[in-house]
Structure 1
Amino acid sequence: MEMLLPSMEDGRKPEGELPIGIEGPCNIERRNGKHFKQEEFINEFAYQKPVIIYNIDNKKFSKNCEREEILKNWSDKPVVLNSANTYSYTRKETTFGEYVKKLMGAQDVGILGNETFILFGDIDQKIWKPLLDTYNLPLWNLPEYEPALSFGMAGVGTGVPFHFHGPGFAEVIHGTKRWFLQPYEKRPNFNPDQSTLQWYYNIYPTLKEDEKPLECLMKPGELIYFPDKWWHATLNTETAVFISTFLSPVPKSKLFNDDHKTEL
């Protein structure tokens, strides 16, 4: 069966698709993007805890990511699929059109994460620049950090198990995605090679209240920020299109050069 990306106009899902994990708590703090100030972001969240920011406007990018539009412009472009396990050490090369039309599908609960391949993580920044340039970067930032974009798309039930890295933002463009987060010192109970779906069905229901992670369902127009080294896992509750803004420290040499130019 050919997978259909949700449409901005009619919100349709792939034919016969049944959402997974839509119902559930949202215990992550939320802020209105129209009123959320950089100072508040730094003082309350940047180094302390996650936050969801709503009222995010990326209509142009959303339009460019609708099925007909994105296939028209990007079908023949090469992409690299990553295994959907904690370490994502296995990769497969294909084209974007081949992935969307034939390879992208719902997660089978019996298939391990290291046997599942989805489009997420690094993409060729030069090839995809025309699309990425239509994305409005988050208005909030960390001092002396610079952004790098990562574009992804995956079927219902897929996701990435618990892992951690540097800070960043993530936004759902089409579909929905459930996020699970825990601070670094509170390591979750999970198998790094199992899929998020297996964890969600087998481990999550057994957790005591004080063992459960922070979580929330992310929808289009919402942005989540995760601090440095926070454990996080994702579950695509519907077929989803998403983009992340990873934040990395600016190299000292670049900071020095920028300061030197300012002095000149």
Structure 2
Amino acid sequence: MVEIGRVFFYPEKDKRTLNKLTVVTLECHSKNVEKLVDKWRLKGDVQDISATSELLKEAARKHDNGKPQKFKLKYDFLQESFIYSFAGHRFAVYEEHPYLNQLIRLHHEFSVDSITQAKSVLNRSKYSEFVDNFQFDLYTLEMCDQIEAETASYMFTGNAEPRVFMEFSGERLNENTVAIYPYPFKENPITLTFDYCEVYLDKPYSITEDISQNKNKPFGTLELTKLSKKLKEKLKNCKVRHKEVQLCTLQK
């Protein structure tokens, strides 16, 4: 069965009815992030951090392993849009290696406090010699994760989504090419492969199906349990398609 990495929605004009979703697989997302991590070029004078390169790549492979059990589809009434959530997925994964575990736990935050706490954990472990590499590896993982996500948004919607901590800008040059500025990778261009399923519902889904099951009048967001069930059923027999995308330097 396809594990869900990202979802794109194609609502009807009334914004509350849906008949198509595109699901990007979790496996391809993880592979793409690992590839970007491997090609990342550190800027400035940074000490040799190659001792943790394999741990960083392993973190890229495993950083979203908690997503399947945290997946929810929702409707946001304020934005009038279908959304999805993996809230808490970082904490649904535990790795015995403390360096790997801290990278996974923190891959959506980058603050002085969180990094200080992670370094404290590492200093108390038998891997204290790696502690000075941590902030560089965490930054690399976060940026590669977000660049991959922005690339997917460009490829499947034509637009990028605002992302926290994103220090790079992108531009869709054509249907198969996204330029990144400043370009942070050792190779130019880099090819990413997106595996995805186009899911067509048997009949248009309306959020009223889930509203009727909700005893309280919905406001804010509403979890769409019926739609989630339909999507997962469809994914059991859905054809997986493939799309290659090139990342390259943006000429300015």
For 0.75 (FRET efficiency 1/(1 + (r/R0)^6) of positions 110 and 230 (r between Cβ atoms, R0 = 35 Å, to 0.05), calculated) the corresponding structure among 1, 2: 1
Quick check for you: by mean count of other Cβ atoms within 10 Å over residues 22-29, which of 1, 2 is greatest? 2
46, 42, 23 is what came out when Cα extents along the principal axes in Å, for residues 94-221 alone was calculated for one structure; which of 1, 2 is it? 1
Given a value of -4500 for helix-only ellipticity at 222 nm (-39500 (n - 2.57) for each DSSP H run of 4 or more, over all residues; to 500), calculated from one of 1, 2, which structure does it belong to? 1
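A short reminder: the numbers here are calculations on the coordinates, not readings from a lab. Bear in mind that the values here come from a model prediction, so they are computed numbers and not experimental data. Cβ atoms are built from the backbone, for glycine too; each structure is taken alone.
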